[in-house]
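Q: Following this line, the structures themselves.
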Structure I
Amino acid sequence: MSATPVQSGYDTSPMSVKDWVVTMILLAIPVVGLVMLIVWIVGSTGNINRRNYCLASLIIAAIFIGLAIIFAVFFGGMAALMSTQQGA
């Protein structure tokens, strides 16, 4: 059994603590973070560890946004239903 094949063009060396700190700071800036997240995901070069982290972060964010929309629709509908019944 072999490990997953390494994709060409990606740096597979471990990222240093400094690299992770810079990554976290850039991702914390609202618009810049989203742009860099997408750039690091779709880029054909760069560190594979950063790419995987950004991909996982985007997936988790999409799940939470989807859940927030579902809850907002559900509880918004419940609130609208309760307000119409109370006024009747």
Structure II
Amino acid sequence: MTRYSMKLDELKDGQTATISAIDASAPTGRRLLDLGFVPGTPIKALGRAPMGDPATFLVRGYRISLRQAESRLIGIGFDLSAPR
């Protein structure tokens, strides 16, 4: 199994990954944890605004839009051999 890690803002529309880390050193990072962005949770990129910011994600059964700066606080990973 080959794992690949990156930030959430790099996830392409339609791709699914797993949250691996949250930068909780900032108030926004702590708020993301409160909203359910916890390590081990699957997340899917649904789409982006015409200018690319914000982006919409599906996490824990709800849709949420995040600005690029917020998405950079979330580390994700996925198995390169698994279909995305």
Structure III
Amino acid sequence: MGPHRRPASTAPGFTSYVYRQVGKSIARTAEGQRAGATKVSNPQPGDLVFFGYPAYHVGIYAGPGMLYDARRPGILSGLHTIWTTNNVSYGRY
């Protein structure tokens, strides 16, 4: 998964778009995605990474310490470092 070719409107919009490409329909908000996912403690690439409770940000787990996300509206999504371990949870669909 390389950089997203069009600006993502929001981080949950990005994750929803990516999941839709593989035939999975998920909620359109970070908290909705967190609530609908099965919580996992050992994430695998493709799982979702949630920040906060209720979740205020979400990305797609890419491996140890990394995720794909859209940081701000209008910014191309990409591979970024998971910047904190506080109030981070993982979910799988």
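Q: Figure out for me which of the structures I, II, III the number -5500 belongs to, where helix-only ellipticity at 222 nm (-39500 (n - 2.57) for each DSSP H run of 4 or more, over all residues; to 500) was derived from the coordinates.
A: Corresponding structure: III.
Q: Who wins on relative contact order in percent (Cα under 8 Å, 6 or more apart) among I, II, III, i.e. which is largest?
A: II
Q: To test your reading of the models, identify which of I, II, III gives 1.3 for distance in nm of label points 7 Å out along Cα→Cβ at positions 22 and 46 when calculated.
A: I
Q: The value -0.77, -1.31 for log10 I(q)/I(0) by the Debye sum over Cα atoms at q = 0.19, 0.25 Å⁻¹ was derived from one model only; which of I, II, III is it?
A: Structure II accounts for this read-out.
Readers should treat all values here as calculations from the given coordinates under stated rules, not as data from a laboratory. On a predicted model such as this, the values are computed, not experimentally measured, just so you know. Cβ atoms are built from the backbone, for glycine too; each structure is taken alone.
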